[in-house]
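Peer 1: Several structures are given next for inspection.
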Structure P
Amino acid sequence: MQKILVIGGRSGIGLQTVELGRQAGRSMFAFSRNTIQGVNNGVQYLRGDVTDSGDVRAAVRGMDAVVLSLGVPLDLRMLTGPISVFSAGTRIVIDAMQNEGVERLVVVTGFGAGDSLAAIHPLQRIGFNWVFGRAYADKNLQEQHVQSSALQWTIVRPGILTNGRCNEAHQVLVAPSVWRNGIVSRASVAHFILQTIQQGTHVHQAPVVIN
């Protein structure tokens with residue numbers, strides 16, 4: 001049975017990944033600052049800070065795969081910054097995985113990160129950069145850290161997120177020529193994450209995922 005660590009596993013896509021993995025009978029570990037350590041409903045909860053190398057290395061040890069799903073509150077801090085948790089946490093996770101011999105990493109960023117920004121219409125980029133510019137500047141650095149690592153990585157770029165049901169027929173857009181924005185449920189993104197880990201697909205790719 002694969003042991004999967006989800007960093008950011010108490011909310012959003014991370015929480016959905018933990019829950020879907022649990023339902024599928026996988027061995028799930030949820031890492032978060034805001035949790036009570038222990039086992040609950042078959043999930044092992046680990047309390048720790050992604051920017052603390054000791055916490056991360058202890059959590060990564062013995063895992064078969066790591067899912068990194070970080071987020072920041074949508075408030076004035078996103079507009080005024082600075083934001084560095086994406087890049088700083090990812091660098092620590094990569095170092096911990098390399099030191100512990102864990103190779104499979106799936107990182108959630110978003111549509112508009114990295115070279116997918118070119119797929120956003122120039123007029124839409126104005127509002128996008130005003131609201132998300134600081135966060136996505138750090139996500140760009142996050143993606144660079146991942147892509148320059150020696151790990152078996154996949155970067156997942158979801159579109160506009162909803163709390164809808166899981167759509168197992170979600171679209172996975174790999175080629176830049178077909179990248180486009182669209183809605184996608186957090187559960188659908190979680191389904192893709194677990195599928196790509198199980199099947200070993202999309203290694204060294206950064207697909208856009210929409211419904």
Structure Q
Amino acid sequence: MDFRLARENMVMAQIEARGINDPLVLAAFRGVPREEFVPEAVKDRAYDDGPLMIGEGQTISQPLIVAYMIALAKLRGGESVLEIGAGSGYAAAILGRIAARVFAIERLPGLADAARARLAGLGADNVEIRCADGTLGWPERAPFDAILISAAAPSAPPTLKQQLKVGGRLIVPVGEHAQTLTRITRVTETAFEEAALAPVMFVPLIGAEGFPG
């Protein structure tokens with residue numbers, strides 16, 4: 001299979017043709033080999049227009065959803081970004097092509113170790129993976145310009161909201177059965193603006209400020 005051609009077709013047909021035209025986002029997707037972030041058994045489906053199972057009951061999200069969430073974060077380069085629910089490491093790798101520093105948290109040790117190895121193999125030395133409860137964030141690295149949560153929460157975790165810089169954006173799917181992708185912007189030290197954007201479907205966010213495990 002010609003993965004390079006498949007990747008280019010994915011960017012054009014699944015992302016660009018559906019209205020995502022941020023040049024930094026498109027360039028990042030063109031630069032990251034998605035086939036390296038899926039199990040060997042489904043490598044030939046790496047560029048499918050949908051999610052794929054990556055083990056331990058978790059998925060790598062549909063490319064369009066990853067692109068949409070990153071575009072909503074409005075990154076321009078130079079930012080510090082936190083990702084919750086690193087999974088295979090694919091979204092962290094994309095973010096690392098745009099932001100200066102990416103800190104990604106995965107609660108499952110096996111997935112965290114595998115993601116760390118993949119990212120190291122690709123030379124993504126501005127991405128750091130931690131195995132921990134993502135709902136509590138990464139306080140020693142805060143504040144962040146953007147936080148992306150790749151799992152559905154009952155509501156935006158308060159701790160993560162407090163780890164945003166003023167002007168920072170939190171992108172999070174909210175809800176249990178009917179989920180809505182939501183962007184929360186910190187407008188002052190004490191005030192936040194919230195916008196409900198699109199219906200989505202994610203695995204649940206497990207943790208102290210998420211759903212029970």
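Peer 1: One of P, Q was used to compute Cα extents along the principal axes in Å, for residues 53-156 alone, and the result was 35, 33, 31. Which label is that?
Peer 2: Checking each candidate, the match is Q.
Peer 1: Assign the value 22.4, calculated as mean count of other Cβ atoms within 10 Å over residues 5-12, to the correct structure from P, Q. Intermediate values should be presented prior to the final figure.
Peer 2: Working: P: 22.4; Q: 16.0.
The value was obtained from structure P.
Peer 1: With Rg and Dmax of the Cα atoms in Å derived from the coordinates and found to be 16.0, 48, which of P, Q does the value describe? Please report the intermediate quantities before stating the final value.
Peer 2: Details: P: 16.0, 48; Q: 15.8, 52.
Answer for the origin of the read-out: P.
Peer 1: Let me ask something else about it. Where does the value 15 come from, among P, Q, when relative contact order in percent (Cα under 8 Å, 6 or more apart) is the thing being computed? Mind showing how you got there, number by number?
Peer 2: On the way: P: 20; Q: 15.
Considering all the candidates, the number was obtained from Q.
Peer 1: While we're looking at this one, here's another question. Work out which structure the value -12500 belongs to, where helix-only ellipticity at 222 nm (-39500 (n - 2.57) for each DSSP H run of 4 or more, over all residues; to 500) was derived from one of P, Q.
Peer 2: Numbers: P: -12500; Q: -7000.
Source structure for this number: P.
Peer 1: If mean count of other Cβ atoms within 10 Å over residues 117-124 is calculated from each of P, Q, which structure is the one that comes out at 12.1? Show your work: numbers first, answer last.
Peer 2: Working: P: 12.1; Q: 15.6.
Matching structure: P.
Read the figures in this text as sums done on the coordinates, not as results from a lab. This structure is a prediction, so every number in the text was calculated from the model and none was measured. Cβ atoms are built from the backbone, for glycine too; each structure is taken alone.
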